[in-house]
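Nothing in this text is a laboratory measurement; each read-out follows from the coordinates by a stated rule. Because the structure is predicted, anything quoted here is derived from the model rather than measured. Cβ atoms are built from the backbone, for glycine too; each structure is taken alone.
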Structure I
C-alpha cells in the first residue's frame, strides 16, 4: 500500500460538497492505518463510516453526498460499513482520475472472452463446484454434474457466499469460515435505458453523468426514509460507435430493496421520470427506450453486488485479519479476488487483476519448487 494515499478524483465530484478539511483528515487517518494491528485499527474499526464522518458534515446535501459516495463504493449504507474497511480502500487508491475514466472496447467482459478464445476446450462453463479436496498429490475438484478434476493446485475466485457454498476437505480453518461469514455483499441493481436514436443528450452538450442528493417525493423512498433519493448516480454508457445511446443507473443499498418491490413497469416509469427531470427534456420519455436490468442480489453466485464489505468489529480481530491476508485456504488452494486484495484497487477490477496475478505467481513458484525438488 502507498504510504501517502491519493484520493481519486472520482471521490471529489461525488462527494464534492464535502469540506476540504474533512478530506485532508481522511488522508491523515488512512496514512495511520498500516498492515500491522495498532490502536488506530481498533479505533477506526469501532465505528461505522457514517458514524466517523456524517457528524462532521454541514448540510443535508453534504451528508447525502457522503451516502452516495459510499453507495458507489460499497453498494451499502455507510451506517453498515466499518470505517476501517473504507480507510484501507482509500489508502489503496492510486488513480489520479475518476474510477470510470477508462473503458474497454467490447465491454469489460472482452478481457476474459479474449483469454477464453485462446484457451479453447479446456474451459468448462456452467459447472458448479461442489467440493474441493486437497491431498498429498494435489487437489480434486467435484462439480454438480458429477465430473471430477485433478490438478496440482487450484486458484479459487468468487464472493464469500459462493465460497461458503463449497465443501472443503480438509475443512476451512475456523477463522477463515468466520470472516467469510462476516463479509456480506452490498446490494446493487444496474438499470440501463437504451435509445436507438443514439446518445441524444450529447447533442445538447451534456456528458450524461447524473448525481443527485435530493429528489421530489415521487422519486424518493417512502417514510421513514423520505429524505433518500431513489436514484443517485447515472452515467453515459453508450458504445464507442454511439450507434445507440445508453444511460445506466445504479440503485443500491436501501434504495435497491425498495425499488425491487416495484413492478417492472413502475421501475421503468420512475427511471424515465428521473431522466426527463435531470436533462429537463421530454425526449427521455418520448423516444421510448428499451431497458436492460441486472440485479446482483438475484444472481446465485453473487447474492448482492459487485463488492462486499466488513461491518465494524471484524478487521481489528487479529485472527480474522491474519486469515484474510492469507491466500492459501487449504493446502494448494488459493483464494483470489478484488474483495480479498489488501493493496491497490481493493473492491475494483484493478484489485481483481492484482490479486489474480499474486495468486498465479504463488502457484507458479510452488510448482517450480516442486519440479526442482523432483529433479534433485
Structure II
C-alpha cells in the first residue's frame, strides 16, 4: 500500500511538472492543512505530535490560455501607469452588462413564483422564461486538478508563505529562477492573500521577479467572495430584533436566531438569506400581480412577456432603494426602505451564487463592479481595493 501511494504521488508530481514547464501557464493555489496522528501516540519527548500542520498545493491548467497575456513586464507596466479610478469609465456597469444582469434578476423573480406556487410550476422550464448565458463553461466541463506533495511548512506567516513558494515551485516542480518570469495566477483565501501582499512589500527590492513575488497575480476566490458578501450583507442589515425589516427580526420569524452573530456558518446563513429573499419576492408578486390572489393570477394564464413585465415592476418598486427625500421633514417609511435595500442586496448575492453554480462566469463579471461598491459601503476596504485593482488593470 505504501509503494502504491508513493507511485501515485510521483505520477501526480510528473503531471504537475509537465504543466508547469509548458508555455501556457497555470493557476497556483495552496492552503493550510492539519491532520491528526493516532490517539495512541507514545507520550515521550521525541514522539511525533498528535496534530501535524502543513500546506497542500494544487495547480490547474488555464482554459483557453494566451501565452502573450502572461508577459509579466507588460502587466507590471500597466499596473504602474494605471490612472486613478473613474466612476463612469471603470466602475459603472456598461449598458450591456446592466441589461444582462437585470434580465437574470427578472428570471429569478419569476423562478420564485413558479417554484413556490403549484399553479405556475409547469412553467419552470419554459424556454421563453430562460435567461441567455454570458460566458458559460461547456456542459460537463471539469477543470483538471494537479496536486503535488504536501509539505510540512506552515503558510500562516509571511516567512511561511515565502518558504512554500520555494518548496513547491523550485524544489518540487523543478522550475528555475529563469523560468519563473511569467505571470502566475494565484487565488487564495483572504488571510493568504494578505500574507502574499506582505511578502511582496518585504521582497520589493530582491534580485528577480520570483523572489520579489511579482510573478504572483493575486485574485480572490469565488467561494470567499460569496462568504464575505453574505457576512457584509448581514453586517449592514443586522439591525435589532425589535426593528421590522432587519435581518435579526426576520431570523426570529424563521426561527434561526443564531445566525445573528458576527461570522455565522456560511451555508446556514446563505440558506436563510435565500429563504428571506424568496419570501419577500413572493409577497411582492401578491402585491403587484393585479389580482386579489396568486391563484386568480395563475388562472389568467399570463404570457412570458407579462410575467417579465411584472417581475421588472417588482424589482423597481420593491428592490430599488428610494432616493433621499429633498425636504428635510418629509415622511419616511423606514421599514419599507430597509426592505427595499435588503431585497436589492440579496438579489445580487443570489445572482453571484447562481452564476457560479451554473459555471457562467460572464454573469459574475457583469456585477463585479457593483459588488465592489457594496463591499465599500459595508466597510470591507481590502476586498474593495482588490476588486478595484482588477477593474483598473484589465
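Ranked by distance in nm of label points 7 Å out along Cα→Cβ at positions 75 and 219, which of I, II sits at the highest value?
Result for distance in nm of label points 7 Å out along Cα→Cβ at positions 75 and 219 over I, II: largest is I.
One of I, II was used to compute helix-only ellipticity at 222 nm (-39500 (n - 2.57) for each DSSP H run of 4 or more, over all residues; to 500), and the answer was -10500. Which one was it? Write out the running numbers ahead of the final one.
Values: I: -10500; II: -15500.
Considering all the candidates, the number was obtained from I.
For structures I, II, calculate percent of Cα pairs over 28 Å apart, for residues 59-282 alone and state which one comes out highest.
For this comparison of percent of Cα pairs over 28 Å apart, for residues 59-282 alone, the top structure is II.
One of I, II was used to compute mean count of other Cβ atoms within 10 Å over residues 107-114, and the answer was 22.1. Which one was it?
Of the options listed, only II reproduces it.
I have 1.9 for distance in nm of label points 7 Å out along Cα→Cβ at positions 115 and 147, calculated from one of the structures I, II. Which structure is it? Each step should come with its number before you reach the end.
Numbers: I: 1.9; II: 3.3.
Only one of I, II returns 1.9 for distance in nm of label points 7 Å out along Cα→Cβ at positions 115 and 147, namely I.
Given -0.64, -0.84 as the derived value for log10 I(q)/I(0) by the Debye sum over Cα atoms at q = 0.12, 0.17 Å⁻¹, for residues 259-338 alone, which of the supplied structures I, II does it correspond to? Mind showing how you got there, number by number?
Numbers: I: -0.64, -0.84; II: -0.54, -0.87.
Considering all the candidates, the number was obtained from I.
Going by FRET efficiency 1/(1 + (r/R0)^6) of positions 163 and 243 (r between Cβ atoms, R0 = 41 Å, to 0.05), which of structures I, II comes out largest?
I
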